[in-house]
Structure P
Amino acid sequence: MGLIPLTHGGPDNGENFEYHWNGDYIHAHLLSDVGKKRVHNEDSCIFCAPQDMALLYDRGLVFAVADGMGGASAGELASRLALQTLIEEYYAEKPGAIPDRLTESLQAANARIFAEAEKNPEFRGMGTTVSAVVIHGSCAYIGQVGDSRVYLKRTERKIFQVTDDHSLVAEQVRNGYLSEQEARNHSLKNLITRAVGIKDTVNSDLFSLRLQEGDLILICSDGLSNLLDDNEISSVLTSESVQSAVRVMVGKALAKGGNDNITAVLLRVIKEPPYRELQEGANEVNVPAPGLFNRLKAILRNSH
């Protein structure tokens, strides 16, 4: 399909990583911080932009966050392998609509990590979350495994969590057994029910939405979302600079203890994006009007 896409990702040394990018209609900032309590950074983040215009038109841009598990070296390897494989597979010369390619890429990442763990006993049981966003003109496609998150903030509307957490506590919230406040303080809040690489197969959630000028998309690990609630995140997103907003969010999480690795990728649609047809194969998210927010969010969750 042409030139290998321009890719920026990290960290590759178990420490910190930061990168800023300004595109024609998207500004983006990526930041991963080891935090105050961990020795190694087991999070990874990545951004990929095709240099070939035909490939860019066909597949768009990819942004993703992964939160590895299984011990310092294993978690770091799992998150890095997942995102590398995701990019390689997604931009491979294979046919298929974007939702299909995204699903197949997550499956390929799962297979690679699982195989690596099978070959090396020291990596047995390693895995990772993956939250990936493809920007294709006026459309966004989101692939999700685990409890990292993707949020959407639209002008004059509440911040909206697009993805569902694949965790025991989140499932109890969705089923009405726990409140969101109870979940935030629950001792088992980090126990996830789905991860990339743990088993020989993985099921991923797929979402799609239509973008508007001014939209903000935040992809983050639970090192951020466990420490900042929706209102705190939303208040920071009022900043005109995505770089400033990300640094402030991560700084707030560090000030609250920084007990985990913290990774945030923030995208802003700075002008009307080029129109693209929304491709089938993902659950389309209709962003609710302010008065309908909670009711529609519940309907969307229960329809999956």
Structure Q
Amino acid sequence: MRKMLGMTLWLLAAAVAAVAWQQRQSDLTWAFPAPDKNAPKIKDDGKVKGIPGSNLSFTQEQIDGDPFSPPDWLPNEHPKMPEIVAHGRKPAQACARCHLANGNGHPESATLTGLNAEYMIRQTNLFKSGVRKDYAGVMNVFAKVMTEQDIKDAAEYFAAIKPEVFSKVVEVSMAPRSFIDDKFMRLLHPDGGKEPIGNRIVTVPQDMQRTEARDPHSGFISYVPPGSLKKGESLVKGGGGKTVACDICHGPGLRGLGEVPRLAGQHPIFIARQLYKFQDGRNGGSWAELMKAPVAKLDGGDIIAISAYIGSLAP
């Protein structure tokens, strides 16, 4: 009897754990990150940091402390930054803080490097008017105080920089254990370990120390469910009966066509966010109407697969 009771309790605990896991996977926090309530505290050691190729050095407090003057580690690698990119316009923080000085950006923001300037101008104005909604509301607040010249300067600056490979896509059934910090970034859990990938994309830094230093050349690894790349390629190239071939509008290799943006090389979770936002209307504007039909029939698995494949392409 005691043995049966123990087995029953074990099965009940397993069932509760399974339900909790399924509930966790049914949400979209992997695509729309928010700081974890019980995120581990990673203590700043206070040491001076540097990055490869730069003779500059900063403490982590200096790196994160002033959102209106983020470090420019490699000033000779890019054109002179406009004031809005280097220092912002309060309360709009410096563009380089989130998107980095070369526009590569972090997964919770976007890669702007090499995008069409007119496209970026249009999107910033949509944020400004509230027609396009940033998932965390940050860009809507920032865009409201940006002048027409600010928007033009930032767009032309990032458009002039050549894009580079910044994200690696890897299929796994078990992803490294991770958490989302107070800057909306997913980091590897200090205790290590792995957990099922489930129906999500888990994007973490390739080198945590360099990423936390905001190294503009330290990229990310996006872990995706097994089979995502093959399924995504089929949907992207042929539609699979659910959508249309993406290159019809986004050009050969999905590297952009006129004012239609480049998709290749974007962070996979950024692509996923946009697809969900086209579905629910948070990506508004006249051009967004063109995306309504292509996304209408996509389910969560389709969105993950498409995002994974697009993110694996060279920009």
### Message
Computing relative contact order in percent (Cα under 8 Å, 6 or more apart) for each of P, Q, which one ends up highest?
### Response
P
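Given 0.30 as the derived value for FRET efficiency 1/(1 + (r/R0)^6) of positions 50 and 266 (r between Cβ atoms, R0 = 25 Å, to 0.05), which of the supplied structures P, Q does it correspond to?
Numbers: P: 0.75; Q: 0.30.
Derived from Q, not from the others.
Hey, helix-only ellipticity at 222 nm (-39500 (n - 2.57) for each DSSP H run of 4 or more, over all residues; to 500) derived from one of P, Q reads -11500; which structure? Could you put the intermediate results ahead of the total?
Numbers: P: -9500; Q: -11500.
This figure was derived from Q.
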### Structure responsible for 0.55, with FRET efficiency 1/(1 + (r/R0)^6) of positions 34 and 250 (r between Cβ atoms, R0 = 30 Å, to 0.05) calculated and labels P, Q on offer
Q
### Query
Here log10 I(q)/I(0) by the Debye sum over Cα atoms at q = 0.13, 0.14 Å⁻¹ has been calculated and equals -0.87, -1.03, so which of P, Q was it run on?
P
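By the measure distance in nm of label points 7 Å out along Cα→Cβ at positions 90 and 210, tell me the structure among P, Q with the highest figure. Present the calculation step by step, with values, prior to reporting the outcome.
Details: P: 2.3; Q: 3.5.
The structure with the largest value is Q.
Every read-out reported here was derived from the displayed coordinates using simple, explicitly stated rules and does not represent laboratory data. Everything numeric in this text was worked out from a predicted model, so none of it was measured. Cβ atoms are built from the backbone, for glycine too; each structure is taken alone.
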